[in-house]
Structure P
Amino acid sequence: MSTPTHAPVLAVFLAAFLVTCAPSDATRSGAGGGAKSPVPVRVEVLVAAPAEDALSATGTVEAVNTAELRPEVAGLVEAVLFEDGDNVRRGQALVRLRDADAKAALTEARARMSLATLERDRRAPLVGGGDVSQAELDRAEAEVALAAAELARADEGLRRTVLVAPFDGVVGRRDVARGERIDPSIAITRIEGLAQLVVEVALPEAALASVAVGQPAVVRVDALPGRTFPGRVSYVAPRVAADTRTVDVRVAITEPDPLLRPGMTGAVRVVTLIRADAVRVPTQAVIRSAAGAAVYVVAPDGTATLRPIRTGERTEDRIEAVEGLAAGDSVVIEGLARLRSGAAVRVLADGEAAPASDPAPAPASAPPASR
C-alpha cells in the first residue's frame, strides 16, 4: 500500500497566499513615492507695540502719617471721646484730662496780665512831666512782658489737657478709660493716615542704574487679588545696605483705596523704561531648541523655519522678542506637534478648526527672559 504525497498541494496553497498578501505596485507607489501633505497650522502676524522694562519686588504697605498717641502731661482722664476704629479729623479731641488746675492757672495769669498792662498804661503819660522816671516805665514794660509769658504758659498748660488727632486718619484700639491716671509714658491708641500710603521695598544694588524718583509703578496686594493700584517712585535711598547689598525704595500709591491697610504685603512693579516698538509673541509659540528659545516662522513660500530668538520681559501670555523677530513676521501658534524646520505648512483660516488627526498641542513652556 502506497502513502499519498501532500507536498504539491501545500506548495500550491502557499503560492496563492503569498500572491494575495503581496502589495500591489499602486500601493507601493502611494506609500513610498507620494509627497507629504502640508502641516495645518495657525499663525499670528506680529505687530510692534509699546513694551516696558520693569523691576519687581515685594514689600510692606505703610502709612506716611502714622503715630502712637500719648498725653503731653500727667493727669486724670475725665473723658474718652473716641471709639475703636473711628475715623477722625485733624484737631478732633480724643481724650480730655481733668483741667480745673489748668483753668485756675490761666485765670490767674490773665489777671496778672491785666494788672501789668494797667500799671504800664498809667505810668507812660507821666514820664514827660517828671513824675515817673524812664526806669520806672521800663520796669512796667518788663512786668507786662513777664505777665504775657505767664499767660502763654498757662494757656499752653490748659491746651495740653486735651489730646487731639494730629492729622486725618483712623484710630486703633483705645487703651484708656475714664478715671484712669495717665502720663506721657502711656500710649492710649495709634492713628494711621490712610490718605497717603507707600510700599517700602528693597531692590538689588544693580537696580540703582535704572530706578529713579518719579518712575511709574503698579502695586498689587495679596489681600485684594485682581486689584491693581497705580503708584510712583517717591524715594530712593542714597546708600546701599552693606549687609544685604540692597537699596531701599519707596513707592507712593497715587490712588489709595479704603480697603488698603498698613502692614499688608504689597507686590511692586516699577517701570524703568518704555519702548514704543517692541515685538511680543504669544507664550505658546515659544519653544525650547538646541539654540535656546525659538519660534517657527512661516515664509511666503509656505514653509516653516525654526528661528532662534532672544527674549526679554514677559507677561502672563506674551514674551518680548528682543532679537530674531520683526513686525510682520508670521509665527506658528498652533500645530507645533508635527512641525519640523523646513516643512511645508497650510495656514488655517480664521475660524477653521484644526483637523482631527492634528489636535492643537498644549502650550509649550516658555523659557525665562534672557538678556
Structure Q
Amino acid sequence: MRSMIYTPFAVDLHDQPDISREPPRPMEHRSEAYDQSFDSKTLIYDTVQLNGDSALAIGPPLLSLSQLVETAMFLTDGGKVMTSQYMKRDRLGLFSLKRTYNTSSIKMKFAGIEKSARIQTSLTHLFSGRKVMFTLSRNNNLQWIEDWARFYAVHHGIDGVLFYDNFSDFYSSEDILRRLEKVAGLKQIVVVNWPYKYGPKGAPGFWDSDFCQYGVMEHAKRLFLGDADLVLNCDVDEIIIAQDGISLAEHLAQSSRPIMQFPGFWIRGPRDVIFDPKRSEAFRHRDFIYADEPTNLACKPKWALRPKDIDLNKQWKVHSIEGAGNRFLQDHFLLRHYAALIVPNLGRVEKANRRLQAAASDGRKTRIDDVLQKYAIPIWSDEEIFYAQDP
C-alpha cells in the first residue's frame, strides 16, 4: 500500500483588505450565514501541470474580480511571460497557461499586486489503472470513513481512495490516512488538505456560491485521476449497491457506456431513534437498514466513469458530467443515503432528527432494505448491531 498527504499551493487576497469577490446572490436571498461561508478571497486553489508545456490554474469564479484579475500576467521564475487565457465554468474559474518553460515557480501580476504560485507536477501515475473513489469531507467520524472505504474495497473492488479533507478540526489529515490504511485491498491512498471555505448552500432559485466542491472535481480530475481505470464520486454517507449485487468494476468492464449515474433514496433507523450528538460515534452504517415504503428516489444522483473514454475537458460536477444530463441514469445500481450519519456540528442535530423522524411524522411506512442487508451488512457485522429492533 502507498499513501501520502498532499497540500495545494493557493493564491489569495487575504493580504488585500480592500479587494474581495462580491457575492453573486442578491441580498434578499442570503441567509445570516451566507457572508461567513462565502469565499471572497481565494483566487487559485492550485496550479496543475498538464501535458506538454502547459498548466491549469484552478480557482473559484472571479465574478466581480474579473476586470481586475482576468488579464493577469503570469511569469516564470526567470521572468518569461506565459500565454494565459481565463475560462469560465460552472462555479469555477480556470487560467489556461501556455509556454510554461517547464518552470515550477511562477508569479501572477495584476493591478500592481504580485503573487507567487507553484505549478504542481502531475500525479496521475499514482492512480493509473486503479479503481478510485473520491470525496470531499469535513469532520466525518473516522469509523464511518473506515467502514465506507471497507465496503467499497470489498464489494466493488475499489483499490484507490482520494480523500479531500475540508478544514476538519476533529482530527488531522494524518489521522484520516492512518484509518484508511487499515482497509485491506486499498493500494493507493491520498489525503488532500483542502483548506477553503465550502461556500453557502443554495436558496430557492439560487445555487451560485458553493465553489469549493467544484474546485475539488476539477483538481481531482486534472492532478490525480486522468489515468484511472474507474472513478467513483461518492460521499461517506452514501452506499451504492446493484439489485443483484454485481460490482461496479464488473459492470463497467462489460458496459459500452463510459458513465453511470446512481439515483438514491434515504436509509433510516427505527422511528423511535433520536439523534444524540454525544452518542454519534456509536452510529455506524450497519445500524441503519430501513428504507421508505414505497421507495422514493428523492436523493440527487452520484456517478462513476471511465476517464479514458470521456473528454476530460468536460466539467465534472457533483451530480453529473457536463453535457451528459441524465442520459446515463439507470435504476439497477441505487445509492443509499444515510439520514443519521450527520456530523454533530452546531445546528445540525435538529436536521438529523428531522431526517430520522420523517417516516413517522408523515405517516409513511418503512421496510428493511433486503439488498443492503444481503450485500453490505455482512461486511460490517464484526460486532453487535447497535439498532437491532424493528421500527
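The table below lists the values:
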| item | result |
| --- | --- |
| Of the structures P, Q, the one that 17 was derived from, the read-out being relative contact order in percent (Cα under 8 Å, 6 or more apart) | Q |
| Which entry (P, Q) yields the derived value -6500 for helix-only ellipticity at 222 nm (-39500 (n - 2.57) for each DSSP H run of 4 or more, over all residues; to 500) | P |
| Of the structures P, Q, the one that 23.9 was derived from, the read-out being mean count of other Cβ atoms within 10 Å over residues 42-49 | Q |
| When mean count of other Cβ atoms within 10 Å over residues 218-225 is computed for each of P, Q, the largest belongs to | Q |
| Which entry (P, Q) yields the derived value 3.3 for distance in nm of label points 7 Å out along Cα→Cβ at positions 90 and 250 | Q |
| Parent structure of the calculated result 43, given that percent of Cα pairs over 30 Å apart is the read-out and P, Q the choices | Q |
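Values quoted throughout were computed directly from the atomic coordinates according to the rules given, and no laboratory measurement underlies them. What you see is a predicted model, and the numbers here were worked out from it, not measured in a lab. Cβ atoms are built from the backbone, for glycine too; each structure is taken alone.
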